[in-house]
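Next up: some structures, all given as structure tokens.
Every read-out reported here was derived from the displayed coordinates using simple, explicitly stated rules and does not represent laboratory data. No experiment lies behind these values; they were computed from the predicted model shown. Cβ atoms are built from the backbone, for glycine too; each structure is taken alone.
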Structure P
Amino acid sequence: MNTLATSAPTLLQINTSLFSGNGQSSQLADHFVAAWKARHPGGRVVVRDLAAQPVPHLDAARITALSTPAASRTAEQAAIVAESDALIDELKSADAIVLGLPMYNFGVPSQLKAYLDHLARAGVTFRYTANGPEGLIGDRKLTVLATRGGLHRGQPSDSQTAFVQTFFNFIGIRSIEFVYAEGLNINAQLKDEAIARAHGEIDQLAA
């Protein structure tokens, strides 16, 4: 739970579909937001659309900037770090998070990986201790809405679930729920059934 939470909580909606709001995962996230707002009429929703506003992928310059002490950074490096700081502050300010997660070629969208790479900051979002790594973000509820064209849940082809859970656990977010909508490209009946089932699960989780 965010220690800065007030009576008007904040929900961070992260859309990772290449189709922005038209993606199936984004539409499920919109359904979650509607249910959440019904429960929290005074709540604030912040949308981070990684297709409309992509985060640059890491390169040597960015890695160097993020690992350079503040006093030694150039102006260009300071600007890079400021972008990362803004993403981290946005995440830390959220009392709850909903992540729309399509599967592309058995993995997470590259734009999500780029975003996560800017959140992983030693001494800022995690630190190493004598007892192992410790997340510094602070726990809050994360709902992951995973959409897939095929059937992958519980199979070796599902590399997403473990990756997402491991990453967010690493920075301190452990209250994670997954909702799966699978078989969306197999046939219309499976798609309709999967979306309806996901809507039901979302309504329960948003409450």
Structure Q
Amino acid sequence: MTIERELSPVEIQAHALVDMLGEVAARPDPKLTLAGLIELLGVHSHLVVLLVFCVLNMVPGPPGYGGTIAIATFSFALAMVLDKPIRLPKFIGERSLPLKLLTNMLGKLARASTWAGRLSRPRLQMLAGNHARRPVGIFIMFVCVLMMLPIPFINAVPNVGLSIICFSMLNRDGAGVVLGGVVSIVGLLIGALAIYVAVSLGIAATDALYGN
């Protein structure tokens, strides 16, 4: 006899999001802004909103896209730290989202959540319970400040780490929170190394052109 596994909180949320986006896409004028997405997710659903926007920031976009998403993510983390509803400045909230791409990304997130839900489970809950929301939010804010820098490809790995953190917080998995923190820090170190190498090469090239 096959015993059906109970869905994890993230799986339930991810599949619900895909359904909601499907309803938006079926409208006569399928358009979604950042503010509209927040309205769909819920202004008090800090972790869900953070998870979705961390996934969004792994998608390539036009110049300024990554910085805009990082600013928005910072504000969501701040709202979580202060236990306030999520609000977006008008100039950010009115930004349109690529609905088809977003639906595709969240569909992949829903499938990944099914796989990860078999591994993630409530454990080390002192690191993933409600009392951990404030320190986790502060950590996310710190990472977001560094991701606001206009440096190409710096956001991918840290956002993977932040996604793992939000996923694990929703599932009350403290071990996953630690893993996500490590991945975020490694991503930032990779970005710092890339900046150092780029600056060093620039200095070397300048010396070669104008040196003795």
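Of structures P, Q, the largest value of mean count of other Cβ atoms within 10 Å over residues 130-137 belongs to Q. Highest-scoring entry among P, Q, by FRET efficiency 1/(1 + (r/R0)^6) of positions 178 and 194 (r between Cβ atoms, R0 = 30 Å, to 0.05), is P. Structures compared: P, Q; top value of Cα Rg over 2.2 N^0.38 Å, i.e. the largest, recorded for Q.
To test your reading of the models, identify which of P, Q gives 0.75 for FRET efficiency 1/(1 + (r/R0)^6) of positions 50 and 162 (r between Cβ atoms, R0 = 25 Å, to 0.05) when calculated. Label of the source structure: P.
Looking across P, Q, the calculation of distance in nm of label points 7 Å out along Cα→Cβ at positions 42 and 98 that yields 2.9 traces back to Q. P, Q: which one has helix-only ellipticity at 222 nm (-39500 (n - 2.57) for each DSSP H run of 4 or more, over all residues; to 500), as calculated, at -12500? Computed on structure P. Across the set P, Q, mean count of other Cβ atoms within 10 Å over residues 74-81 reaches its highest value in structure Q.
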